[in-house]
Structure 1
Amino acid sequence: MCGIVAATADRDVVPVLIAGLKALEYRGYDSAGISVLQDGRLARVRAKGKVRDLETLYDSAPVAGVTGIAHTRWATHGAPNTVNAHPHVSSERVAIVHNGIIENHAELREELKARGYRFESETDTEVIAHLVEQALAGNADLRSAVLAATRRLHGAYAIAVMNRDQPDRIVGARRGSPLVVGVGDGEHFLGSDVQALIKQTNRFVYLDEGDVVEISRGRFEICDADGNPVERPVRKSELSADAVDRGEYRHYMIKEIHEQPRAVADTLEGRLSENRILPNIFGVDAEALLARVKHVQIVACGTSFHAGLVARYWLEGIAGLPCSVEVASEYRYRRAVVQPGTLFLAVSQSGETADTLAALRDGRRHGYLGSMAICNVPESSLVRESDLVLMTRAGPEIGVASTKAFTTQLAALALLVLELARINGLAAEKYSRLVAELASLPRVIGEVLALEPQIAALAERFVPRHHALFLGRGVHYPVALEGALKLKEISYIHAEAYPAGELKHGPLALVDEDMPVIAVAPNNQLLEKLKSNLEEVRARGGELFVFADTDAPVVQAGERGAVLKIASGGNLIAPAVFTVPLQMLAYHVAVLRGTDVDQPRNLAKSVTVE
């Protein structure tokens with residue numbers, strides 16, 4: 001949930017560190033800090049708030065050095081303030097930055113206090129700094145000291161450590177949180193992901209679980225948790241430096257909303273041909289495994305969970321396969337009964353979501369037929385640990401509120417559903433028609449984006465509101481859930497979503513003239529039922545905002561409401577299509593309310609802790 005950057009070079013690395021923090025700020029932004037080795041001492045600058053606050057402080061009192069570490073924080077232990085900001089130090093000898101949670105920090109803290117160590121912060125990270133310093137006091141080199149310290153830790157971590165007395169090197173380690181090595185010419189880097197370093201290099205090494213790496217200007221060496229040397233491949237990233245820039249857009253979120261036609265097209269590219277799905281897109285051995293699938297268990301968190309809920313309707317309605325969908329943080333802590341022939345399907349944007357990863361690992365003990373990941377990050381832990389993989393190709397998503405990650409997940413899930421449906425005997429004519437419909441999704445989303453001026457005008461009516469209700473039926477109930485999540489995430493308006501048929505079972509009590517009700521109205525077999533539900537809202541004086549299919553029979557919103565017509569492109573792709581105007585509505589409401597669109601309070605992008 002936090003962001004790490006480290007560098008050792010023959011130039012001042014502070015600009016590199018600050019630029020890396022800006023690229024990583026989506027991972028956490030309640031405080032930030034840097035530490036460099038300057039004139040034989042650890043110089044440190046820390047600030048509460050965003051990276052720009054750190055930069056302002058640095059401008060007023062510059063530091064410089066050729067070896068340094070940096071961090072942007074999302075608080076887990078201790079309030080967001082300067083004292084708890086990273087880097088943390090021990091005896092003015094060791095400096096450390098850390099992402100993750102150390103579960104046994106309390107007992108380690110008491111042990112270290114008994115040995116005379118003083119704690120300045122409330123964080124679990126400071127424990128690691130003192131453990132490393134303690135090992136160094138026994139004349140260990142920095143790498144050995146880090147190995148000794150990490151053997152004492154229970155929990156998840158990615159760390160980067162500097163030692164005042166060994167100024168030419170930085171040691172990093174990971175378990176449960178990602179860390180990559182950036183390979184330069186006469187300089188090397190560490191980062192939580194490649195986005196932090198892509199402006200410095202396009203060559204990266206992805207560390208495995210338990211790896212410890214030592215970097216210096218001229219080399220890097222990796223060992224496993226037992227200290228044995230290991231080799232990890234150097235990979236060339238296809239990510240471009242300008243992919244993480246906002247360009248002409250005011251916010252990353254609206255940029256990423258408008259990138260959806262391209263992102264979905266990239267997800268489908270090379271996987272469809274002449275109204276059929278090409279073979280082996282799920283892996284060389286996938287077809288034999290998929291032919292044995294009798295049930296699908298989907299596990300995910302947040303927006304990815306909503307994508308899984310949409311897929312459940314598809315899997316059961318199109319492929320004829322029973323499907324269960326569960327929030328990963330719940331699934332991993334209960335005793336699951338696994339039906340024979342069940343495919344474990346994990347959906348994650350980052351591939352490092354702690355609960356989803358833990359569920360995948362725990363699932364190996366439960367007798368699943370196999371595992372599959374739908375993910376956006378090729379070198380993520382989830383991808384590397386799954387039997388089958390389908391990448392979403394969304395590109396970097398910087399805005400905390402997920403947009404193109406969701407629609408590309410739906411595109412990838414649709415590919416899987418149609419392949420399973422074909423294997424299970426879906427009629428050839430229907431199969432071809434649905435594949436053609438899926439292929440049209442980028443174009444249809446592009447047409448919906450042209451409605452932005454109308455949606456921005458609707459947004460003005462939400463600015464003074466404190467609550468909103470979203471309604472959907474069938475496969476569009478998860479779309480309503482996603483719309484409500486977007487609005488509450490970035491505008492801080494309390495929003496809830498319900499199946500429209502549930503109105504009479506409680507939510508109708510909330511409806512009055514001050515409660516805007518947003519309904520998704522595709523032209524499907526449930527439309528007439530939905531229209532009856534909308535009449536219930538109108539009869540109570542509710543203000544209706546209906547996103548209705550252009551092909552739907554007349555849908556009315558009443559004098560105070562509004563109807564926005566949307567060409568859905570067909571029932572298969574309609575969930576992805578109807579999601580886009582709800583994203584734009586949330587965005588424009590947030591802009592008008594003056595909230596921090598890309599970095600909403602209390603949230604971070606990649607949830608790598610429990």
Structure 2
Amino acid sequence: MGHTGQKPAPTRTGLLMLGALGVVYGDIGTSPIYAFREALHAASGDGAALRMEVLGVLSLIVWALTLIVTIKYVVFVLRADNEGEGGTLSLMALARSAYPRASKLILVIGICGASLFFGDAIITPAISVLSAVEGLKVATPAFDPYVVPITLVILAVLFAVQRFGTGKVANVFGPITLVWFLALGVAGLSHIADDPTVFFAVNPYYAIAFLAGEPNVAFVTIGAVFLAVTGAEALYVDLGHFGRRPIVLAWIAIVFPCLLLNYFGQGAFVLAHQGTPQNPFFEMLPEWGVLPMVGLATAATVIASQAVISGAYSLTRQAVQLGLLPRFEIQHTSEMQSGQVYMPRVNFLLAIGVMLLVVGFGASSDLASAYGISVTGEMLVTTILLFIVMRHRWKWKLAGAIALITVFAVIDTGFFLANAAKIADGGWVSIGVAFMMCLIMWTWIRGSRHLFEKTRKNEIPLDFLAGNLAKKPPDLVPGTAVFLTGDPQSAPTALMHSLKHYKVLHEQNVILSVVTAQQPTVPESDRATLVPINDLFMRVTLTFGYMEQPNVPKAMALCRKQGWKFDIMTTSFFLSRRSLKAAANSGMPLWQDRLFIGLASTASDATEYFQIPTGRVVEIGTQVAI
């Protein structure tokens with residue numbers, strides 16, 4: 001998911017569709033391995049599935065794919081792009097700029113959505129790869145004890161190759177996923193003749209009759225049916241990489257038809273065998289086809305996992321830029337695509353989380369319970385934010401917006417509640433991960449605000465200091481000093497310490513602040529603003545989009561057009577490195593103080609993050625009690 005960034009060059013739509021198959025549809029494309037199986041087990045208990053149960057489950061899957069993916073995402077959500085970018089935080093930024101009055105509330109909703117995505121990012125690789133490797137047991141039960149070890153090896157390799165970059169890993173993905181979808185379609189088509197009455201499931205009557213007939217069973221079944229649409233969020237998250245048209249065409253021409261054929265094939269196979277098959281996806285294959293399909297399924301599930309892992313990098317990067325998380329080390333893996341990034345720490349934490357899940361749960365059926373909550377929650381967040389965008393950006397009439405959003409919200413809420421019933425069975429994992437991420441983001445925002453207010457109290461207004469120094473300047477030394485600060489109105493701590501200890505001032509002093517816009521990219525013409533204060537001082541503000549990596553020297557070179565003769569060789573960058581101490585009266589509980597200090601200590605170096613040459617940096621340490 002989500003190696004968003006620069007728009008791709010106008011290549012043929014066909015190539016972009018092929019790329020979208022691998023990256024966007026990997027997750028939803030692997031659902032047939034376990035979705036129908038789990039829903040049928042939920043509907044029939046341990047006995048053989050009845051005809052009405054098979055048709056009811058199939059009907060629910062068909063209509064879930066139609067209403068959620070085709071209508072909600074393809075028709076509406078994909079239109080809510082933020083300058084071509086998609087995903088929870090892009091939608092949040094769009095909603096905040098469209099309706100500033102509720103900015104704080106929208107931020108909270110966005111943080112919840114982003115946190116739920118991290119829960120999804122840990123569970124998807126675990127359940128996908130595990131369910132594919134379990135196909136080996138269908139080939140021969142002797143493989144049973146080796147399923148978990150084989151899964152762990154595959155996952156270890158997957159996380160190890162991340163550092164080579166998504167682009168290199170993804171070149172192979174499109175063609176493999178195309179073969180996978182065609183294999184899904186053919187496998188299903190070859191069994192529809194077993195019982196052609198399976199097509200009756202297109203009639204929503206069967207879904208409604210099933211829900212009304214056995215409400216208790218139906219409620220549990222809905223949670224399993226939802227597995228068929230997990231991965232729908234990927235359509236939106238990867239919008240920036242492929243564009244709307246290739247994603248929509250790939251869905252209509254290839255993905256949707258092949259998924260339907262496979263589900264109908266599984267249904268017909270189960271009906272023809274009196275409802276007894278335990279793992280219809282693999283059992284309906286001819287004997288010679290099981291092992292090749294297990295191999296192909298494993299490749300497809302690795303691809304699905306890759307999509308979510310890249311999405312976690314992309315989302316973390318956006319969160320850092322929007323000030324929701326501390327700075328992380330970001331490595332660029334492509335000279336062409338600015339969005340293709342690798343984050344060593346995020347990769348390590350995901351790998352540990354995924355491996356623990358595989359060892360802890362041991363079977364994909366057990367993991368299925370943990371899966372749905374984070375994804376349904378994220379879909380609900382998308383629906384709420386979409387309503388704000390429809391109403392305040394697209395200027396829809398209130399009645400029309402409410403009517404459409406109510407339909408989506410009822411479906412999302414139904415799925416969410418059905419999945420929430422599985423909290424004790426494993427749902428606590430995704431809830432736990434999401435809660436932890438929420439807590440971290442909330443602590444970071446709150447702590448940063450407290451720190452800002454605390455340092456501001458102790459600082460002198462910059463204009464006052466600049467006026468005094470202009471009247472009675474200390475000794476001046478040649479060159480330019482650039483002071484990085486988050487508060488351009490106050491004199492930076494590094495400047496005050498420099499004056500106090502060195503008793504000198506540079507001929508030119510720049511108070512530099514770096515800000516993040518509520519849009520993915522910022523044109524170069526809007527990158528730098530320059531405001532002279534007097535002969536000695538000026539303020540420079542550099543603005544970057546939340547999908548961009550800040551490069552300070554490159555951005556400052558743009559100031560030459562505005563008359564500042566910037567030369568990196570005569571410039572020194574002054575950064576204040578704060579060492580934080582917990583204070584008794586900080587306004588935050590002590591545990592939150594400690595968490596914030598812990599987070600701040602893990603933040604990657606500002607010099608690296610802003611891409612400033614290390615030889616030009618002077619760091620001045622200060623202690624702050626928070």
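Using Rg and Dmax of the Cα atoms in Å, for residues 38-85 alone as the calculated read-out, with 11.7, 33 as its value, let me know the right label among 1, 2. Walk me through the numbers before you get to the answer.
On the way: 1: 11.7, 33; 2: 16.4, 52.
For Rg and Dmax of the Cα atoms in Å, for residues 38-85 alone, the value 11.7, 33 is produced by structure 1.
If you rank structures 1, 2 by relative contact order in percent (Cα under 8 Å, 6 or more apart), which sits at the top with the largest value? Walk me through the numbers before you get to the answer.
Working: 1: 12; 2: 21.
For this comparison of relative contact order in percent (Cα under 8 Å, 6 or more apart), the top structure is 2.
Identify the structure, out of 1, 2, from whose coordinates helix-only ellipticity at 222 nm (-39500 (n - 2.57) for each DSSP H run of 4 or more, over all residues; to 500) was calculated to give -18500. Intermediate values should be presented prior to the final figure.
Working: 1: -10000; 2: -18500.
Comparing all candidates, it corresponds to 2.
As an exercise: Rg and Dmax of the Cα atoms in Å, calculated from one structure in 1, 2, equals 25.4, 80. Which structure is it?
Details: 1: 25.4, 80; 2: 27.3, 95.
This figure was derived from 1.
Please compute distance in nm of label points 7 Å out along Cα→Cβ at positions 158 and 566 for structures 1, 2 and give me the label with the greatest value. Please report the intermediate quantities before stating the final value.
Working: 1: 3.4; 2: 4.2.
Answer by largest value of distance in nm of label points 7 Å out along Cα→Cβ at positions 158 and 566: 2.
Which structure, out of 1, 2, was mean count of other Cβ atoms within 10 Å over residues 478-485 calculated from, if the result is 19.6?
Details: 1: 25.8; 2: 19.6.
Value 19.6 for mean count of other Cβ atoms within 10 Å over residues 478-485 corresponds to 2 out of 1, 2.
-0.45, -0.56, -1.32, -1.39 is what came out when log10 I(q)/I(0) by the Debye sum over Cα atoms at q = 0.09, 0.10, 0.17, 0.19 Å⁻¹, for residues 350-533 alone was calculated for one structure; which of 1, 2 is it?
1
A value of 7.2 was computed for distance in nm of label points 7 Å out along Cα→Cβ at positions 46 and 462; which of 1, 2 is the source structure? Before the final figure, lay out the partial values.
Values: 1: 3.8; 2: 7.2.
The structure behind it is 2.
Looking at structures 1, 2, which one was FRET efficiency 1/(1 + (r/R0)^6) of positions 238 and 318 (r between Cβ atoms, R0 = 25 Å, to 0.05) calculated from, given that it came out as 0.15?
Values: 1: 0.15; 2: 0.95.
Structure 1 accounts for this read-out.
Which one of 1, 2 has semi-axes √(5λ) of the Cα gyration tensor in Å, for residues 454-581 alone, as calculated from the coordinates, equal to 20, 17, 14? All intermediate terms of the calculation are to be shown ahead of the outcome.
Numbers: 1: 20, 17, 14; 2: 25, 18, 13.
Derived from the structure labelled 1.
Coordinate-derived values only; no laboratory data. Note that this is a predicted model, so its numbers are computed, not measured. Cβ atoms are built from the backbone, for glycine too; each structure is taken alone.
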